[in-house]
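Each structure below is given as structure tokens.
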Structure I
Amino acid sequence: MMSKVKLGPLVEIKTGKLDANAAAADGQYPFFTCSKDNKKINTYSFDGEYVIVAGNGDLNVKYYSGKFDAYQRTYTLKPSPQLDGKFLYHFMSKYVERLREQSIGGVIKYIKLGNLTNALIPLPSIEEQNKIAAILDAADDYRQKTKALIDKYDQLTQSLFLDMFGDPVTNPKGWDVKKGNELFKFTSGKYNPTKNLSPQYDFPSYGGNGITGMSQSFLIDFPTIVIGRVGAYCGSIHLTKGKIWITDNAIYIKEFYKDVNLTYAYFFFRGYNLNRFADFSGQPKITQKPMQNMSFMYPDLSLQNQFAERVAQIEKQKQQAEATLVKAEELFSSLLQRAFKGELTS
């Protein structure tokens, strides 16, 4: 086992000074906030190698070397010569689980400076830190490239739809158009009591954000499209198969009045962005009426089927990449566990 020391003396910790609205879309430098996604800014207050820790919200950890600026609730950790920057980054990426446990507050949880300075970090020689960081970097690079490949498959299917059919809103290729209620019968899901939900049950329960649990019983037994109806996931689209429950947080297609390829319909709805129908006067919500009245591009069924066949080929490759990603995540997690127990390089 590696001996552990307090992190405080090994790093220089500061917080950013800026409000989130200081961001500039065309900024020259990264602007780190508590969000997982970086913004841009035209000024910088930091220059060097840093590990950046979100101070509130769900918390996250980032690594950056160079000029940047930071939001006022974001901690910047500059490692001393005794501490390899990437070694610190990987340690904090794992330690963030502990920080989430220590976070306090009401609606938005936050951490204090002491949560960082009192963290106990293993401190092998700098050479050993370099080796550990290199191994973890390689494993992380492998999983990130696999994630990027999966994203490319998703982009490819949407690009294929646009190439074959054009924009679903403007219909530039002039396909026949049907109203939503000429093709589909939309209906809302039903409330599923908590007593009917348990991980050991057999049937996926879909809400606005996809699968939200496993249900003791099922509501439908056919492939369909589920659409988020309320809240943050208003307008989200999910393609489902088999026996499932659909909650009252979602709308689904209960019946097809004409022949429509389900895969084609799924990508049409995704490209149409049903969130445009949301009422934002209170909690965001979508009703069935605008979907019944929407204009649905209706190309020849044979062309819809051709599209679906090509998507199936892409999905097969994507599934292989997803299986690889599972193994890559398992490998990285295992290496991360071993790294800070002193088991990795030995």
Structure II
Amino acid sequence: MNVKMHAALERWPLLAPFTITGYTWDCVEVLVVRLELEGFQGRAEAAGVYYKGDTPAAMLQQLESLRRDIEGGLDRDRLQHILPAGGARNALDCALWELEARIAERPVWRIAGLDCPRPLLTTFTCGADTPERMALAARRYQDARALKLKLTGDPSDADRVRSVREARQDVWMAVDANQGFTREGLEKLIPVLIEARVSLIEQPLRVGQEALLDGFNSPVPLAADESLQTRADLPSLVGRFNMVNIKLDKCGGLTQGLEIARAARNLGLQVMVGNMMGTSLAMAPAFLVGQLCDVVDLDGPAFLEKDRPESVHYEDGRIDCPDNVWGS
């Protein structure tokens, strides 16, 4: 019997507009995929890669163009060759993982060769705003033990960092430029980051400018986000970054996400897992990658007006993913 694919677009309103360098959202659009085979079901969600034009609508078209192959029994290995990295492959890959788990009556983490998942300390993100509003947002994350601040490369960044640190003396803190800095601007901001006890700088420069980091011995560790799309990008990041941020929408699913985490370790890089926002259905596969990571940023559902009925749990600054959310 062949697999039946159901694919649909969904919109999830945010509690408040969310801003990073060059973009603002008031809702999250996602593609949801459901695969059915002989009474078993595998599900997944993907948001795509906004800065590459990888929209949920375009992802849906990609999957519809391959419906015959998918419903004919496409497996995860072949999927890696017929779809490029991106949201469409992520949704299909993760749905195939869950379908396999349910047929085998074994959870995805066990099939993937992971230890039983444990709750993970996660960052909670303060979108780019006025220093006062970012400090207020930081205070609202009362249980947070780690915060990530979105910066934009403008003169307000120093005050944003100082304001949040003053509001939350107790937390581990990272900043994320989303390609918004220049090399000169980064160097000027470093003393402020050191004074504020910032522990990580994510994606300071634009993609394609990585060579500007050659010879730059940053006293604050650097993480590559947009500069890391797939496993093939890893070698060029060694010596320029200390850490890489894996997002399943970028690399195209859990299969590649796990491979990148292990390959990065072998190259001496630390590993982070992040998200493109979304519901708990998108966080659950990334939560498994998080089991291999040094830094976890899986706060997507915290921005939503409401989440799915089966949802991840946030408590004491940690994320936990019950078995009923996905993958078992």
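Each reported figure results from applying straightforward, stated rules to the coordinates on display, with no laboratory input. Computed from a predicted model, the values in this text were never measured in an experiment. Cβ atoms are built from the backbone, for glycine too; each structure is taken alone.
Have a look at I, II and say which one yields 0.8 for distance in nm of label points 7 Å out along Cα→Cβ at positions 65 and 89, as calculated.
Checking each candidate, the match is I.
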Quiz item: Given a computed value of -9500 for helix-only ellipticity at 222 nm (-39500 (n - 2.57) for each DSSP H run of 4 or more, over all residues; to 500), which structure among I, II does it belong to?
Solution: II
Quiz item: One of I, II was used to compute Rg/Rh (Cα atoms, Kirkwood Rh), for residues 113-152 alone, and the answer was 1.21. Which one was it?
Solution: I
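Please compute relative contact order in percent (Cα under 8 Å, 6 or more apart) for structures I, II and give me the label with the greatest value.
Structure II gives the largest value of relative contact order in percent (Cα under 8 Å, 6 or more apart) among I, II.
Starting from the value 19.3, 63: which structure in I, II was Rg and Dmax of the Cα atoms in Å calculated from?
The read-out comes from structure II.
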Quiz prompt | Comparison of I, II by distance in nm of label points 7 Å out along Cα→Cβ at positions 41 and 289 - largest value held by | solution = I
Self-check item: Comparison of I, II - label where FRET efficiency 1/(1 + (r/R0)^6) of positions 105 and 273 (r between Cβ atoms, R0 = 41 Å, to 0.05) is highest
Solution: II
Quiz prompt | Answer label among I, II for the case where FRET efficiency 1/(1 + (r/R0)^6) of positions 177 and 201 (r between Cβ atoms, R0 = 35 Å, to 0.05), calculated from the coordinates, equals 0.25 | solution = I
Self-check item: Structure (I, II) behind the derived value 11.4, 34 of Rg and Dmax of the Cα atoms in Å, for residues 209-256 alone
Solution: II
